[in-house]
Structure P
Amino acid sequence: MAEVNIGGITFKGGKMLAVILALSSTVGVLYGGFEMFKKFQDMSAQIESYVAPDLSEFDKTIALTKEEMKSKTDLLQTEIEMLMGEMEMMMSEIRLVSDVANELKNDLRQDVRRVEKIVNDVEQQVKEDARDSSKDLKITIDTIEQEMKKLESDIKESMKELQESMDKQIQKTLSNPLSQMK
């Protein structure tokens, strides 16, 4: 089984996969957030560089037209209304672009907060997993030490019994009267 040791913490199998998945997801979310922020900055720069058209020539033309042709006031009034309508339409488009930029800014802010929460949750989970792994390792080491002590005690007891059995066998062999005959 694959095992990685980072800063005294050992990651195995599923935990390592979970950490890799969490890190790659976090990087993906951060990348998306940064891309959205870059688009927002580009759009803000375009909005800030917008220059309203110079309508002073229209005003001069209207004044000259009023002086020269008083008989065509109805036609001129219609043209003025059309220009005002276009200007209102342009202003509404500017307001719409501004509203969209504000919405993008708010959405980006919410996304950044969500990413921060996810990162904090992942950090907390990693800390908890490290604590759990440390506890499990300590329990395992304690159990192995206890089993080794018991095994050592059993081996000593078996050796003592074997020694006593051999001593009895040797004593029995030496005390046999037939063994003294040559």
Structure Q
Amino acid sequence: MEEETATFQHYGISPWEIEVIYDTLKRSFKVGEEQLEPDDPQYVSMIEIGLPKPFDELFFQVFTTESWFKIKGVIKDIKRRRGRKGLKAFLKFTGSCDNMPAMVFQLLAKGDRQFELSIEKLEYIVDIVAVQLRSIPAGTEEVWFSYDEISSKWSPSMAKVNDTNYFFKNNEWKAK
């Protein structure tokens, strides 16, 4: 069986931070790493981790709780060190063969506490996500989730179907 590959793209993070994330991902997957040029003046750092597993209970067994806590810890430390200068992070999970689309969780909160809350809640929403995805447009390939700082909840915000983006507002999906 061929080993699955995680992707790790970044800018504005230290060699030590790169090494910790890379080594943690390497425990479970092959890793394709790429340093990018900054693309957003609001953020001095960016991390995008593409995980070759669907977002479900099995992911946390394969990746291990220890590795998940290590990744979360490093991302939270990077955020604390950047402060208001900003870190944007994306955690991407592949879809599955049972019609589960790929999922992207955007960690964009500017405040340290809200950022920490958003990343801490991820492993607890596995069951809720399945319910949230019941209403997605047919043929959805990828769903983006955003963390609402007011309600302290993750919810779907955008679904990609072919070349059309649907946005979730007022409990319904609308094409733009």
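None of the figures in this text is laboratory data; all of them are computed from the coordinates on show. Owing to the predicted nature of the structure, the values given are computational and were not obtained by experimental measurement. Cβ atoms are built from the backbone, for glycine too; each structure is taken alone.
Of structures P, Q, which gives 3.0 when distance in nm of label points 7 Å out along Cα→Cβ at positions 23 and 103 is computed from the coordinates?
Q
Out of P, Q, choose the structure whose coordinates give relative contact order in percent (Cα under 8 Å, 6 or more apart) equal to 16 when calculated.
Structure Q accounts for this read-out.
Out of P, Q, which one gives 3.2 for distance in nm of label points 7 Å out along Cα→Cβ at positions 87 and 159 as computed from the coordinates?
Q
Quick check: 15.9, 45 is what I get for Rg and Dmax of the Cα atoms in Å, calculated from one of P, Q. Which structure matches?
Considering all the candidates, the number was obtained from Q.
When helix-only ellipticity at 222 nm (-39500 (n - 2.57) for each DSSP H run of 4 or more, over all residues; to 500) is computed for each of P, Q, which one produces -9000?
Only structure Q yields this read-out.
Who wins on FRET efficiency 1/(1 + (r/R0)^6) of positions 111 and 167 (r between Cβ atoms, R0 = 25 Å, to 0.05) among P, Q, i.e. which is largest?
The maximum falls on structure Q.
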